[in-house]
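Listed below are the structures to be examined.
No lab work stands behind these numbers, since they all come straight from the coordinates. The model shown is predicted, which means the values in this text are computed figures rather than measured ones. Cβ atoms are built from the backbone, for glycine too; each structure is taken alone.
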Structure I
């Protein structure tokens, strides 16, 4: 593989607490240290042409469904963003669900 080749790895599993966990990891440079929470603030961006809304919107959608979204740098490079959502069994019985 070329040194400048980028990789994205997506994984999903159910945690011991029955949460559905989806992780998206890349092989890029990561983000500057100490900015993990600031990344989710509206209008904050590490890119010169970024709007700073993508992660803020994503987190609000995940939280509206009872979950959480976090991000961190990986020791070996790149970053990983993780979504944790309640499983169907955990959801409030008042919610509608679709079971094909």
Structure II
């Protein structure tokens, strides 16, 4: 069974935004897509930029450093679907957002 860790309150990540968080020593990007939470590795595959600081449009985040784009629901790079960042399971309990890391 996955070990879920509280990483934020629902109100910390408004719809259409993201946030850099840490869970069990892992740097993770947490996103709110229309009230549904998704978590992927925070490190862009290109040059290590923080994806949680990127612009979120729908379910696509654009990395803040060089514009690489990822689908936050799958972790897949939209420009090269053979590349992906790790995706983490997310659960909401009450007002808390928990990530399996």
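Which structure, out of I, II, was Kirkwood radius over Cα pairs in Å calculated from, if the result is 13.1?
Answer for the origin of the read-out: II.
From which structure (I, II) was helix-only ellipticity at 222 nm (-39500 (n - 2.57) for each DSSP H run of 4 or more, over all residues; to 500) calculated, if the value obtained is -3500?
I
When distance in nm of label points 7 Å out along Cα→Cβ at positions 14 and 86 is calculated for each of the structures I, II, which structure yields the highest value?
II
Could I ask something else about it? Among I, II, considering only distance in nm of label points 7 Å out along Cα→Cβ at positions 38 and 78, which has the greatest calculated value?
Structure I comes out on top.
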